[in-house]
Structure P
């Protein structure tokens, strides 16, 4: 027997009813007087970040189909003057390297100062992505990485070992103060 469950989504009607203006865009957006970039849909360019595994499916009117992409997973990007990009991921479904490279392309800034949030490397479907992710992050050489909730125990330990000067433990309620030099 196949079990299904609906993933909750925000209701546009409920949000507008509470006085919020809902803007739905697939393209990048600038907020806060142009100082904060929201990535929009993230380009999938790496050969190792394949998205969600086969059990992740969506109903397409006449049946269930594998749905590897979570297209509304976005990231927030700020260019910290003299330091580089600060990238805050959600759950990182697009792949954390895809997200970073997308942010670099959108901004034209190569230096990654800080990468914070979910790296989505937990569980058997994603553990094969740990090694190539670490290799790519080592090449990018961020000054600080703070992997969050969905990164997973194995990935956390591997990241801490591979990037000891950049990795810091992160948990709910942690505050980071990132400033210019």
Structure Q
């Protein structure tokens, strides 16, 4: 019934269904192979080339897609991941944020909102987000990353796939998945 209501509201307002948040699911499922990518990223404002394949050599990756730098929800999520980053690192995981923004905006966001704690990659045109089925249409019709998080094992297998509009839930879900992966390895 809720989905029918969302559809009716969206149709009545002329909104695209792709702009509606999907709670608790993401299209790439647990157990699927994560698509490899290389993007220009920044950490502490310093630009570099980020390869998923190379990052996975150091342990699991918490890959989170977010719609836009410096928006309230995305800023809150960046702060939460920054606060949790040390715990992720102690479990052997690396956090990587991805957004459809340009590298200059992402570099600034990495300094101020990610607090120099983890890498944030620019995904112009949201092409990588599309490969991860983490895509929505922005208000201007341009593609944006949906708020979707993945935990990816070093072998490239997706351990967690989660989409939710609430930033706090992403930190809790990804941390639980990394802890479970760590526990299985002991």
Structure R
């Protein structure tokens, strides 16, 4: 059997209210935009990377990967980003991750994939030992019609959509730093202080 094609989707399409509306993926972290840290970690793990963004498209395109905007208007959340990418990529799976999580492990995709394969699941989602981390997930692209219908029905909750499908939780309790994300200026200051 050939290996499935997996496209990584970096989610940079939100409004970043807690960051004062600043585009989170482009804020400076240690001399580089936050998304550059995420790209560096995910690139070696997949064949293709795309960026889901709804503003500053030229700045995101400068990172050398396709930029795909939501097809639904009004910043409808991560699921809208998942759908926009599924509509445009030729892959068996997408692996989703936020633009504000710079501490990805180098085996994130491999661990999600192994768990998905072992369970024969449609979705493998990271779990930090306490709770699901729904934007760190491996999702079969054949679920696109289901996701379209879910969003058209006005639904937005990721975990409710996951619950409709064969979903497996993947234990990342040994790597809690994976889910450290930079949502506020205070988070950024704390991250720099701890990593400096």
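Every number here is computed from the coordinates shown, using simple stated rules; none is lab data. Here the structure is a predicted model, which means the values were calculated and not measured.
Descriptive notes on the structure:
- Test item: helix-only ellipticity at 222 nm (-39500 (n - 2.57) for each DSSP H run of 4 or more, over all residues; to 500) calculated as -11500, pick one of P, Q, R: Q
- With relative contact order in percent (Cα under 8 Å, 6 or more apart) computed over the structures P, Q, R, the top value is the one for Q, the highest of the group.
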